[in-house]
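In the part that follows, the structures are each spelled out as structure tokens.
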Structure 1
Amino acid sequence: MCNQNRDHAESSPIAPQSGAFVIAASSPFAIAARPLDPAKFRDPQITAKGEQRARVALGALTTLWFNTGTQCNLACRGCYIESSPTNDALAYLTIADLTQYLDEIARDGLPVREIAFTGGEPFMNRDFPAMIALAQARRFDVLVLTNAMRPMRRFEAAVRGLAREGLTFRVSLDHFTAAAHDAERGAGSFAIAIDGIKWLAEAGFALAIAGRQLAGEPAAMAQAGYAALFAGLGLACPPLVLFPEMDAAADVPEITTACWDILNVDPESLMCASSRMVVRRRGAAAPAVLACTLLAYDPAFELGATLANAAQPVALNHPHCARFCVLGGASCSG
């Protein structure tokens, strides 16, 4: 049975990797929840209670995500994709990979308006500035998810040379306090990220912030905290997205076809109704298209090698579908 309560739990620990910042022993964002019922999310058609599982049809494909690779300069405790300096489960995408899908969009007249990049940390990929420039040259809006730390700063000259129009850098700033952010991402990471944010702002780029809330912290308090932080920096507070916590091991209701009316949620508002993500798995001969940015490792959400193959409906058969998208009302897209 679906309901509007979101359960949260501490995600499984991710050990710091060589070269990564040292992180706290436990995530400051962890919220206790009972373990996931093992009978749930097993059948793509039917829930554990025998009800018809909800599915989401692709309407207009307006955002195409590219995961540039899972390697990151950090090894954050709660990273949903387990990025680290050594995790190359998703290999670096190439300019040729990006071009292949931009060509398919043009050839088939697909309604994609936005090209979005995520990782890992996208700037770990040496070709990344050229990827941004290519997407801009094809006249797409571009969204870049980054931690704004040293990998980005090594490309300062190339980034300064990018067109500003239609380009947004969404910086991950887990909390408006250094203590909470550093407990998740490593001691000293807050100050470095703030310096990167100031550099982007001074260079004239559009910014957004990806933030989080501590357990029991109301959204209004978090919003006020970020506003005060940016006021203290002498900057206008960028658009703020507060993402719900994710933990695939924590129990959450399955989403049935009846839930759309019960929760008053329009399935067309979910990410998988308007977006897909391209990845290249380590050792794979070619990239693949996935249903969702959050489900890089679940083979059930790999839809094929082309955007045409990936136009099929998506069964909401994962805890993230329920917790993040339906009950959390969140979306990675701009």
Structure 2
Amino acid sequence: MVLLTNEGRAMTSLATLSNPGRRGATPEESTLVRRFRWSALGTRCEVQYVCADNRAAQAFEAEAIGWVSAFERKYSRFLPDSLISRINAAAGRDWVPVDAEMQQFLELCSSLHYLSHGVLDVTALPLMRLWDYKAAHPRVPTDREIAEALRLVGWNKVQRDAGRVRLPQAGMALDFGGWGKEYAVDLVAQIARKHGLECALVDFGHDLCAIGAAPGKPAWHIGLEDPRQPEVKCWTSIAVRDCGVASSGDYLRGFTIDGQRYGHIVDPRTGRPVVNGCRQVTVVAPSCLQAGVLSTTVFILGPEAGLQFVSDMRGAEAVVVTDLARHQTKGFHRYEVTK
């Protein structure tokens, strides 16, 4: 996705307030959009917000960046000392002690697995490693390799007890990548509200949470990228406020062998990349976490079953772009911007 203004142009950074520490601001200053960016969670994180007090703005930015950094240190599978990495390293051997927060996240994993009909499975990492599109020479695994990886996948295999968790088979692994970024977006939005911000847009790799509206506008406008011309063209834009937005698509990440393209989104039920004609799914929901979970689920289920799945979720709307057409839930049109 690409952020758009009401005029449809890519947003550029507006001037921030000067003279740090000065209390009070002119009406013009109080509507200027501040923007800060940093890299975390394997993506670019960006927050746009309005705050007339420089000290309050600095406090918010410091807390937001600090929380994301702590979350990543604890739960990233790419960091060898993280809790997730310690759990994965002990697979097939030991129980690993976990704190109350991790127990809550494991409960969340269980709920998401149930909600998504098994599509969102944090144990699917062996399959993701097998279909490694980032490899120097990607390849299509054999049926035997897929079957072996599938034996290591399944949320119901994870053993949990009070204050500890265990992966019973060597090679099993957990990965919070399917929902961790969206959860972090919502938490940073929560931090923004705690600091009294009424106008903000939290964007982590184009998973979003909108608070209020852009200054002087009725909503934040979000451009939906055209899968056929990514990073060049948007096929439409939507107007959102006080909700989350997330998109899933395989048009940027994947590999092609002998004319067959294999996307990066793998169905944990089959062990193979999704091939159902979907190119992009965008969901608007009450939270970014919910939007992200639904967009991934819809992409794997396919247009018909996926949109029916979203229709049963209160407050959520979706649009699916396929190779041949676009399909959407009945209420999605309420978010589309008409010229």
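Read the figures in this text as sums done on the coordinates, not as results from a lab. No experiment lies behind these values; they were computed from the predicted model shown. Cβ atoms are built from the backbone, for glycine too; each structure is taken alone.
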*asked:* Out of 1, 2, which has the highest value for relative contact order in percent (Cα under 8 Å, 6 or more apart)?
replied: 1
*Among 1, 2, structure where Cα extents along the principal axes in Å as derived comes to 56, 49, 36*: 1
*Work out which structure the value -6500 belongs to, where helix-only ellipticity at 222 nm (-39500 (n - 2.57) for each DSSP H run of 4 or more, over all residues; to 500) was derived from one of 1, 2.*
1
*For which of the structures 1, 2 does the calculation of Cα extents along the principal axes in Å, for residues 132-307 alone return 58, 49, 33?*
2
*One of 1, 2 was used to calculate Cα extents along the principal axes in Å, for residues 212-275 alone, giving 47, 27, 20; which?*
1
_mean count of other Cβ atoms within 10 Å over residues 76-83 - highest-scoring structure of 1, 2_ = 1
